[in-house]
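Bear in mind these aren't lab numbers, they're just calculated from the coordinates by the rules spelled out. Quantities reported herein were computed from a predicted structural model and do not represent experimental measurements. Cβ atoms are built from the backbone, for glycine too; each structure is taken alone.
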Structure P
Amino acid sequence: MPILDKHPKPADFPNPDDVPRPVLIYGVTLETGVIELSHHRHRKAQLLVTLRGVFTCEVESGLWLVPPHCAIWIPCDAMHAIKASGPIEGYNAFIDPVATKALPSACCTLSVSPLLRELLVRGASFPLDYPEGGRESHLGTLLLDEIAVAPVERLHLPMPRDDRLRRIAEAMMADPADRGTMEIWAKRFGLSERTLARILNRETGMSFGRWRQQLTIMLALQWMAAGASIQSVALDLGYESAGSFVTMFRKVFGTSPGRYMAERRGIVATGEG
């Protein structure tokens, strides 16, 4: 189908469950403005890929970040919401449940290979009611094979269900440079440090420090994908220097922020920034 462009609205997106094909692919571009799809679900699984810009997805109890040249896999019937602001270029593939047996059973973020990217771009040019049994179907089969072997990325932030912890999480996302201790954050929202730690671990499986580090990583990747410098990202996240931010990033990913972003754009980094 044609790529949805300019200022797509929720009503512009086809209902994938109404299309009687095992694989449905379409593209979305947006130069300015916002795409926001409120919580919804569909029978088919979804692969959302971005080549330019960043999508954020809330899937059940987690927040997922989709930076350029990555994808999020959303299983069949999973409740989710999607938000992105321009400029973006993205592609959606919807997979019938009968074709997902070899694909991930849980939500995850995936790296996008050059072949997977080209399959999506090509598949987006097909009509919704493409003839079955021909090259369109063969492309869909190859697409499923590529999704099955795509490497998983660590771009998931578990979100607590407790209302008090949700408010803390939202406040931390709104002001990530605030490096207050767990004790300080707990007092601000009428909790003891012990209670905050217990509920956060129970609902996310993470300590306060690990959860905040994951939030920091996701925000950093989002800002760098939008073109922010490492120096400005470090300052906006409350680090005393770019060096301390780079050290944290290396411990998590085993490489520098600059090289990490370059690899996901399919180019070779020339420096260690």
Structure Q
Amino acid sequence: MDQKRLKKRLFLNDLFKNLFSLSVVFALLVLGILFYRIIADSIGWLSIKFLTGNLSIFPEKAGIYGVMVGSVWLMSIVVPVTLILGVSTAIYLEEYAKKGNIQMLIKVNISNLASVPSVIFGLLGLAVFSRLFNLGSSILAGGLTMSLLVLPIVVVSSQEAIKAVPSYLREASYAMGADKWTTVRRVVLPVALPGILTGAILSLSRAIGETAPLVVLGIPALLLRVPTSVMDNFTALPIQIYYWTLDTVLTAEYANLAAATIVVLLLILFMMNSVAIVIRNKFEVKF
């Protein structure tokens, strides 16, 4: 009886191991095909002229300089707002808030917000920033909306990073005569920084690639003027990819423009993540 049970367990172990391995191979295969199609379609279209030119209704003359500038302006709003508010909220909830039902309720609601569909945040941004504050489809409205979208991710990841700091480090700081804020600033935050940056990497990567909230805000797809301030109208890389993909029904060359823009977006994401990972590894301390 024991031999039969052992053989059954070994069989199930091998079965699930092979299934999981096939799942990984299938996912990598699909990803590889996707990368191949994107790169193949972008060949001949991705050039210096494409990167430095302005948008045009003619595919052969179209460029994404203004689109990239708009994305940079957008992230210049998202990064400070998200990091300052997210990390500050996590510090308050973990270090200063009184333990109890209210704190638990806030934590649960913040965790639930991380799974809310992005289009809901777009509707919130449309109602509050675009209409109530009369910001329209400006960079500031888009940046604040995207900040709301990724803020729960930063808060939750920062909370977990702060909770993971060993308690004896806090106790040693207090024993040396440091007050609460000095302990948080000089001991807790430096140790928690790698985990906080991990959450920031994930959130900012999501923010720069989201389309639905910007579509709801009415961000235009064809904007010939390059934005110069946070109150200007703008367009961004995911918006341009979205609309060029839709326009392939009318003009086949737009598929090549979309593929070239996707390559640019992937390169920007890779550079952002690489810089963040280097910074995270630099400050990582193991205990």
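Once mean count of other Cβ atoms within 10 Å over residues 131-138 is calculated for all of P, Q, which comes out largest? If we compare mean count of other Cβ atoms within 10 Å over residues 131-138 over P, Q, the biggest value is for Q. Looking at relative contact order in percent (Cα under 8 Å, 6 or more apart) over structures P, Q, structure Q comes out largest.
Distance in nm of label points 7 Å out along Cα→Cβ at positions 171 and 219 was computed and gave 1.4; which structure, P, Q, did it come from? Going through each structure in turn, the value belongs to P. If mean count of other Cβ atoms within 10 Å over residues 27-34 is calculated from each of P, Q, which structure is the one that comes out at 10.1? Computing mean count of other Cβ atoms within 10 Å over residues 27-34 on every structure in P, Q gives 10.1 only for Q. Computing Kirkwood radius over Cα pairs in Å across structures P, Q gives 19.8 for structure P.
Thinking of P, Q, which structure, once distance in nm of label points 7 Å out along Cα→Cβ at positions 59 and 139 is computed, gives back 3.1? Label of the originating structure: Q. Here mean projected area of the Cα convex hull in nm², for residues 83-226 alone was derived from just one of the structures P, Q, and that gives 10.3; the source is Q. If helix-only ellipticity at 222 nm (-39500 (n - 2.57) for each DSSP H run of 4 or more, over all residues; to 500) is computed to be -11500, which of P, Q is the source? Value -11500 for helix-only ellipticity at 222 nm (-39500 (n - 2.57) for each DSSP H run of 4 or more, over all residues; to 500) corresponds to P out of P, Q.
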